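What follows draws every value from the coordinates through simple rules; no lab data is involved. Note that this is a predicted model, so its numbers are computed, not measured.
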Structure P
Amino acid sequence: MNDDPARQDDKVLLGRISGVHGIKGWVKIHSDTDPRDAIFEYQPWLLGSEFEATKLLQGRTQGKYLVAELDGVVDRDSAEALVGKDISIRRDQLPELPDTQHYWLDLIGLNVVGLDGEPVGKIKEMIATGANDVMVVSGDRDRLIPFIRGLYVTRVALDEGQVTVDWDMDF
């Protein structure tokens, strides 16, 4: 792995610092992890576009918010300077997944083709609906295709950059 902190392609965005909490330097956290407090399981956090490595001293749920104490952030002024900064980690900090599971970040941008090999488009984003995840596939128009392996998704080939779907193109 390249240890150059400026490399963005090996970083994974987990959330951002959304505000300050109290006067002792604690910050409020917006987390995109599921569950949301899983963000506290990763060390170190890489803050902002400069990916400054920052140690999380402690984190917890505080009412409807997540709050964190970061190394070197000892007062409200230093915490305010961090508001709006993204929280990322290195890609290699993510746990390995079984072959049948994929991180959304690996799926976004993949080409989607039908069973006949006909291009459908590219995965623009993924949406969690509760029942199942849905791919937003952008092609001649946007299509919402449920990400259900064996039913609509017949093959995921990350190494080829392609997902094959069994989907009626009129939908």
Structure Q
Amino acid sequence: MNAPFVRIDDRLVHGQVLVAWATSFEPQRILLASDEVAADPERSALYGSLGAGDYEIAVMQVDAAAAALRESERRGPRTFAVVGSATDARRLVELGAPVARLNLGGLHPGREKRRLLDYVFLSAGDATELRALIDRGVELEARDLPGSRGVRIDRAALEGVWPERPA
């Protein structure tokens, strides 16, 4: 099996992803899963042009990315996938992408977001989406750089930032 590496990073594909993570993971393809970027020909072309000699960058809508990740797991290229939000990560999983482990990367401060770690800020909606991933058996690990110590994110960690409201 060729399990993909999947990262949530609100900046999508940028220097840290291209240099640190791509060097560490050595992908043959970086897959940017974003309905918004895939629908914008200029942004899509810009991200696609960032590929290096050792890998290509493919921009796809989330549903197409889930299918590509399923195929990649079976017999495709070693793939590093990036999504911009916890919602898109959950959608990938719900659409059948083989995601057993998810890396939480740069999720930056914003309106109505709370600090989980120095590089991970979550909204209440983000916490709900991450709980849904945990409930589906996806292991969450926050790690800003490949050489950094990973931090396991579980329901208790999320509860400390955004307590779950009773249904």
Structure R
Amino acid sequence: MDLRGALLEEHSRKQAIKIASWIGNDKKKFSRLIDLFLHDDYRVVQRSAWVLSYVAEKHPRLIEENIHSLVNRLYDKDIHIAVKRNVIRVLQFIPVPLDLQAKVMNLCIEFTSNPIETVAVRCFSMTVLCNLAKQYPDIKHEVEMIVSSNLKESTAGFKARAKKVLNQLGKIN
């Protein structure tokens, strides 16, 4: 399969899943996807981000070698929302390496707290923070405060995810 061509062929969930299935657990194919994600034009980057998130969900070990590049991508100026959304989505499925945890935590706090951020990015960020709180129970109360303080003027999607996250946080000792 011509990976770049397939990404440009059609922008749909069906196509993203088809490409992700083709990549599967193949490191070489995944490496080609990462290369496109990091170095191509915005449309290819946007579409590869979606595929990346599907591959990460099924094969999280493939992401581990590239996680630093993905997190660093979140600091790019004028980052496309699809990139931000899918990188944060990926972070839900994998253990965040120790040396990136502070960066990821700060980004997710910023994204969750930002009322003009997209709902998907805010929701995925809440989940990442919840996962980190399981590892670091000391941050549980801070995460609960951040989530709770953003409930008042939020969307139904945000409220639904917040309820789930607050429930999980309540189970952390």
Work out which structure the value 16.0 belongs to, where Kirkwood radius over Cα pairs in Å was derived from one of P, Q, R.
Q
Determine which structure produced the value 12.0 for Kirkwood radius over Cα pairs in Å, for residues 56-111 alone, calculated from the coordinates; the candidates are P, Q, R.
Q
helix-only ellipticity at 222 nm (-39500 (n - 2.57) for each DSSP H run of 4 or more, over all residues; to 500) computed as -9500: which structure among P, Q, R?
Q
